[in-house]
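Novice: The next part holds the structures, each set out as structure tokens.
Any read-out appearing in this document is the output of simple, stated calculations on the displayed coordinates, not a laboratory observation. Since the structure is predicted, the reported quantities are computational estimates derived from the model, not experimental observations. Cβ atoms are built from the backbone, for glycine too; each structure is taken alone.
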Structure P
Amino acid sequence: MKQIPAISIMGWSGSGKTTLIEKLIPIFHRWKIRVGVLKHDGHDFEMDRSGKDTWRFSQSGAEVVAISSDRQAAVLENRRLELADLLHRIRDVDLILVEGYKASDLPRIEVHRLANNKPLSVDPDGLAALVTDADIQTTTPRFTLDDAQGIAALICRLAGLEQAPFPAE
């Protein structure tokens with residue numbers, strides 16, 4: 001089975017990663033590119049509400065709990081999974097946007113915001129692109145925080161989706 005291309009959108013908390021991904025998804029949708037998103041959370045998170053059936057199954061010790069309806073399905077794994085394992089579980093999409101995983105070997109696009117008052121999280125020369133409002137000198141492709149169209153086109157090239165239509169907005 002062919003590996004689905006994945007691109008990491010990374011940076012410090014509050015830099016605008018989620019906002020950028022929210023802007024990219026509708027662009028890819030218009031270009032007929034099916035997108036999956038994988039978010040890394042540096043803290044524990046809770047996907048189920050206390051008292052609900054799936055929560056009760058997890059609390060009883062189930063390692064995997066799945067729920068489905070006519071509109072959606074979810075699988076909650078109550079164990080740590082490596083990035084590669086998670087990426088292999090995402091199917092039937094053309095592209096996976098990964099939020100976070102700044103130490104991964106995926107092509108990485110760092111979102112950096114001056115107002116965050118933090119340095120770049122990695123050397124910009126190791127990035128596929130830099131999205132920033134700062135005047136940072138680098139040979140790495142740079143985009144402004146509001147250039148979602150240009151960033152989407154770069155992601156398509158990085159992912160080998162050159163055949164994707166890039167209609168004018």
Structure Q
Amino acid sequence: MSQSVDLPKVDEFLQELATIQQSGSKRIALLGSRHVPITHQNLIELMTYALVLNGNRVLTSGATGTNSAVIKGAMRADANLLTVILPQSLARQPRESREQLEDVMHLVENPANDTLSLAEASAICNQEIVSRCQQLVCFAFHDSATLLKTCQDAEDQRKVVTLFYFD
């Protein structure tokens with residue numbers, strides 16, 4: 001009896017394997033919920049710090065919670081390896097986020113999205129972040145619709161996706 005092989009699945013597996021085994025730096029996007037306990041933020045910060053110390057370029061957005069922890073970890077390790085892409089202009093960010101973002105060297109604003117809702121602007125921003133990365137690490141809740149859609153979009157683009165659930 002012969003078995004059929006799903007070639008797109010084999011190709012996807014081989015591409016993921018090559019990305020995981022790649023030595024040298026990668027472009028890793030780290031995204032997640034704004035509503036994160038401080039202990040989880042500390043772990044995310046530490047993980048980001050380690051990723052950057054190993055020479056990886058990190059991309060994230062500018063929100064509180066997960067993204068703030070990513071920014072702290074990357075800035076502590078090597079600020080030059082961090083890129084923050086905002087869903088809207090810097091002026092539209094919360095005060096505490098603006099203070100943290102003042103020191104980010106590679107900051108991309110999207111003032112054209114200022115008229116959109118934050119959810120719409122975030123979805124567009126996440127698409128841009130995924131398009132620039134090789135791998136996505138995401139921290140979400142099971143009802144985090146925008147983040148889960150971002151993970152699906154990344155998988156559709158054959159990016160390596162690691163999804164951690166808070167709940």
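Novice: State the single structure among P, Q that was used to calculate mean count of other Cβ atoms within 10 Å over residues 85-92, giving 12.5.
Specialist: P
Novice: For helix-only ellipticity at 222 nm (-39500 (n - 2.57) for each DSSP H run of 4 or more, over all residues; to 500), the calculated result is -15000, so let me know which of P, Q that is.
Specialist: This figure was derived from Q.
Novice: Looking at structures P, Q, which one was Rg and Dmax of the Cα atoms in Å calculated from, given that it came out as 17.7, 54?
Specialist: P
Novice: May I pose another question? Comparing distance in nm of label points 7 Å out along Cα→Cβ at positions 101 and 125 across P, Q, which is largest?
Specialist: With respect to distance in nm of label points 7 Å out along Cα→Cβ at positions 101 and 125, the highest-scoring structure among P, Q is P.
Novice: Quick check for you: by relative contact order in percent (Cα under 8 Å, 6 or more apart), which of P, Q is greatest?
Specialist: Result for relative contact order in percent (Cα under 8 Å, 6 or more apart) over P, Q: largest is P.
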